[in-house]
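Rule-based calculations on the coordinates, nothing more; no lab input. This structure is a prediction, so every number in the text was calculated from the model and none was measured. Cβ atoms are built from the backbone, for glycine too; each structure is taken alone.
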Structure I
């Protein structure tokens, strides 16, 4: 638990993240947990994030995770072109990380519900449904019209699950890797991450299930 004006609680069982809840943050509260039927129940209440509202925050969380694993990236700056954010290696200014950020779910009905009635409430879904939703999001970026294949090797793709912690729980990440890690790796991105509301809920997706391999250098 982290206690400030904003409170967030990470729920664990046998060393795995199985739930998360937080008090109001920028006008939104959220919670998620895995129930006994291996389903994920989650809700989001408040304001629907608009445009690039969460982009810099998501990028900053990813940079912290990478730096904690041994990288040495500078403060994040707004990018241009395909990259939403850019940071430079503090030991080598010729080396940079270019981050493209997309919402973890591109289901417009989900976000319309939050915008129209102020809540995504009492949602109960199978883990495989969320895994498929993540895959659809990555596929939306992994085509020639969106990001040409000859440019993807320079791009770190970050899925914004800042408001959807259900998409970042350990069992979701494990099942995604088991089913799709090799396939999304073949798309040619430098790396693919899902970024939750906290560093503990941020994971690399284009690697095998073995968590010891999760955070590797971006070079």
Structure II
């Protein structure tokens, strides 16, 4: 009899099929936006939704070697890191599996998960970011109207807080209203450009691209002094 205090055992998920591993290699290559189709094993595991230190990851590594031996994959190295790419035979095998309806769907892609997480977080936090900026603008107005000129340090400190508050609100606004849901058919890379840039001169367009750096990085939305 099972021990009454011991939780019931759950079955481990089935390891991915060779065809699903090939599909993960294909999608990882398409989403990396490089001029080479070769991808490292950690990228393949991400597209399979598998932890790097799991039993399933060990299975995938074994299958990569086996599929290289059978001619479905090609192995190379990039900066001393092993990489994998579909061979012609691997691509034909994958297409045949799709036509036959034998290919299970891949989990959510890393790029779509990044978009969904940022979009959800922005929707939750944008009003708080707006209120944070309102508070700092009110403090700026108070300093401007003070009967005695405030010390320069007060302005310098507020300038840093205003910049951080504005950048955080701009980032959340981009993630919520401007970052379109990515299509897995192509890599979703922020080129820091917008359609309106076409009407700008080269210098102003370059300045705007520079300002947009990091606008999708929600890790910068910390609760530091500009919270």
Structure III
């Protein structure tokens, strides 16, 4: 049965990742690499011209975005990263991919929450041809806080095509409800399987076209998950 027929909650998504890592020995950095490479391959199939701007938070979703940046750079596509975090606060795997991106000469601009939403950020959002949303992923549960609400508003105000990794930032993974404000994506590339909240009518307004990205979770784990439903 194809992965897109499987629907996962936030907890189930996390457990599948952990089982792949702990029970099967798949390094977490490999799952991140597969996710980012899958997103980059999709974007390459749609890309025609212009700059790709990747907006990253500090979690593993940000790490996926940094992998995307590297693969686009390898294809000579102009790419810039806005990192809304100190590099020191990134998750371990995301930090590895941040360091790789820096060594590759990829443009990464770091902004801390206290920096707020400024004209430089707004200008980059307005001038991008594509924006990749790698801000929050499925882990977000509370209301989107400042300055991220303004960042998301800026993303939505751009004329760029918008691609969200796993879930549009600002949507609740399980309920599909808006957590104050959410990215309105043209494409949502969700990892491993569809998410439970995607069926909610409110979520559909933000998802755009949805495609599932295979990140290398072992087939046996996916089969067990389907059998348990």
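Starting from the value -8000: which structure in I, II, III was helix-only ellipticity at 222 nm (-39500 (n - 2.57) for each DSSP H run of 4 or more, over all residues; to 500) calculated from? Before the final figure, lay out the partial values.
Details: I: -8000; II: -17000; III: -13000.
Computing helix-only ellipticity at 222 nm (-39500 (n - 2.57) for each DSSP H run of 4 or more, over all residues; to 500) on every structure in I, II, III gives -8000 only for I.
Tell me which structure, out of I, II, III, gives 13.4 once mean count of other Cβ atoms within 10 Å over residues 18-25 is calculated.
On the way: I: 17.5; II: 23.8; III: 13.4.
Here the read-out was taken from III.
For volume of the Cα convex hull per residue in Å³, which of I, II, III scores largest?
On the way: I: 125; II: 248; III: 113.
Top value of volume of the Cα convex hull per residue in Å³, among I, II, III, belongs to structure II.
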